[in-house]
1. When helix-only ellipticity at 222 nm (-39500 (n - 2.57) for each DSSP H run of 4 or more, over all residues; to 500) is computed for each of I, II, which one produces -4000?
2. Can you spot which of I, II the value 2.4 was calculated from, given it is distance in nm of label points 7 Å out along Cα→Cβ at positions 89 and 113?
3. Out of I, II, which has the highest value for FRET efficiency 1/(1 + (r/R0)^6) of positions 17 and 137 (r between Cβ atoms, R0 = 30 Å, to 0.05)?
4. Quick one: Cα extents along the principal axes in Å came out at 52, 45, 41 when computed from one of I, II, so which one is it?
5. Out of I, II, which has the highest value for mean count of other Cβ atoms within 10 Å over residues 33-40?
6. Check the numbers for FRET efficiency 1/(1 + (r/R0)^6) of positions 25 and 265 (r between Cβ atoms, R0 = 41 Å, to 0.05) across I, II and tell me which is largest.
7. So log10 I(q)/I(0) by the Debye sum over Cα atoms at q = 0.13, 0.14, 0.30, 0.31 Å⁻¹, for residues 57-104 alone, computed for just one structure, reads -0.34, -0.39, -1.17, -1.21; which one of I, II is that?
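Every read-out reported here was derived from the displayed coordinates using simple, explicitly stated rules and does not represent laboratory data. Keep in mind that what you see is a predicted model, and the values were worked out from it rather than measured. Cβ atoms are built from the backbone, for glycine too; each structure is taken alone.
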Structure I
Amino acid sequence: MRILITGAAGNLGALLASHLLRTTPETLRLMVHRRDVPRELREAGTRVEIIRADLRKKETLRPALEKVDVVVHFAGILFQARPERFLPETNLGYFKNLVDVALECGVKKVVLISFPHVEGPTSVENPARGRMDVTPISVHAKTRLEEEKHLFGKIETPVSLRVGMVYGDGILMIDAARWLARRRLLGVWREQTQIHLISKIDFCEATTRALLNPDVKGIYHLGDEGNVSLQEFLKIACEAWRTPPPWIMPLWMIYAAATACECFSAVFSTKSPLTRDFIDIGRVSYYGDTTRMRRELQPELHYPTILDGRETLVKTGLLNGER
């Protein structure tokens, strides 16, 4: 089997590629745009092919998609000011280009990495169940839902993995939180926001099975068995990192910081580490029904809750928390 990973130079794309390389015999085609993949993937030998393509330009996508059995799509743009201006193009428009060329090349299975926020606010008592007839809150969620709808209307074997928050050392957002916590800059709003977590090894194994199992089709929520809020998770993480707990901050102050980041980004053409839409999506409580995941992808979790997987927050370069 030949697997194409778009956004392979990104955090989760590279993580999955490394996992597939270690645990499967499959051939990997890693699609990148400007950045390179990590060195271990560049030096992996004949099982790994790295190809540059631009999702804006269909003509560059054909070499990437020819003779591919399954596509897993990560690619996207984050950390830029005013995402409402570019996400309709960079999420939905670029994805349509990918799907169009995949169809021309005879690709029958496409796996989209999504998130439970596309169903709006959900909870343990009222979990996300794979609905599409909803109106999400943030621009990120709205455009990702439109991607899902397009996928399911075009591809023979569509798969959407609605992934909870992936945690572990080496995960971009987790490492950013640790950096802030060590400098006593980490803050969070007071209102309790429920989140659904999944460790990076459980994410990789569930996604691998979704790629390799020909019977997998439809929407799957990936998450663990825990029931925590964002505020509780950050407290647990800070204890693991041996840093002070996060500041509890007024919501207006967090939005003001996001506005300042976006203004600086717009004026100086830099990345924006915080945007107002990130806060909008971050304030949405989310929890997915993982029944299909546990039945068809990942019956047993390595880390059923964050308390079981807390050690993975502090060990470097590990997928499974083992040395």
Structure II
Amino acid sequence: MLVAKAGLLTTVQDLGRWGYQSFGVSVAGPMDRFSHRLANLLVGNSTSAAGLEITLLGPDVEFQDDVRCAVTGAEFEIFVDGNRMPLNAAWIVPKGAHLRFGDRRRGARAYLGIAGGLDVPQQLGSRATHLATGMGGYRGRHLQVGDRLRIGKASSTKLSRMHQVQSVVSLPSENIRLRVILGPQDQMFSKDALLMFQSSRYQVSSESNRMGYRLLGPSIASDKADQLLSDATPMGSIQVPASGKPIILMADGQTAGGYPKIATVITADLPLAGQLMPGDWITFDVCDRETAVTALIEQEQKLLSIG
């Protein structure tokens, strides 16, 4: 696969680098794991296969062989040599053809699944790109014009098409609600601070990236933050630093931190969080664990029905 145009931020991602957080190694992987997995299922891959994460402005890539592809996640216009292709479906890109991303309508990140997956070297058991450390992916960086990536062997040599499916990932509109569970350090905040967090609207700032979203809005004070030792920080953790401005930690986030975490985005809503971009507005909806588990089961059942 040859990169003719790179797009704004196009990286190789699989499901991430698990098992090394205790050594300070971030998981990385896709910002929207559901859409990444869906793209792989549509082309007949394992859900852990490496594909491309495309952010805001998509690439133009040329294929040297016939390949089966699918694009999921954010709503982009997709073209193969001028022919418009559907989202959330598998289709064939002929040898020598160009796959091009056009205008984006909703969402921030699309996922390109390619039958056989991208065959880049594994580091610590993963092909995921972690930009801050230059680990994994293609030379540890986002793609550039002229890059050539190998494609692995597809599990099936039959390049069949698959009917279009309906993605279950909600894409951001003017204002979205993220469901959260309070804690694990919500006891470090006053009742007024917790009420402020739940009743306020926050905007994703321009100082946001794959490590985390810095939010603009009312400050949330904690007079007990200095009592906290460094603690684990999984994806979806909402930290509150001394400024009082919340930060949602995302795929490339650090593995531990000393800021209190007022809440955590539930797993079923992380794909929606992964589709946010600067300027989007968020409100937080506190729910219980039963609601979080039920939502995740429903989401996973929809993936199972496809695979």
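1. The read-out comes from structure II.
2. I
3. Details: I: 0.40; II: 1.00.
When FRET efficiency 1/(1 + (r/R0)^6) of positions 17 and 137 (r between Cβ atoms, R0 = 30 Å, to 0.05) is calculated for I, II, structure II comes out on top.
4. Details: I: 52, 45, 41; II: 62, 35, 31.
Working through the options, I get structure I.
5. Structure II gives the largest value of mean count of other Cβ atoms within 10 Å over residues 33-40 among I, II.
6. II
7. The structure behind it is I.
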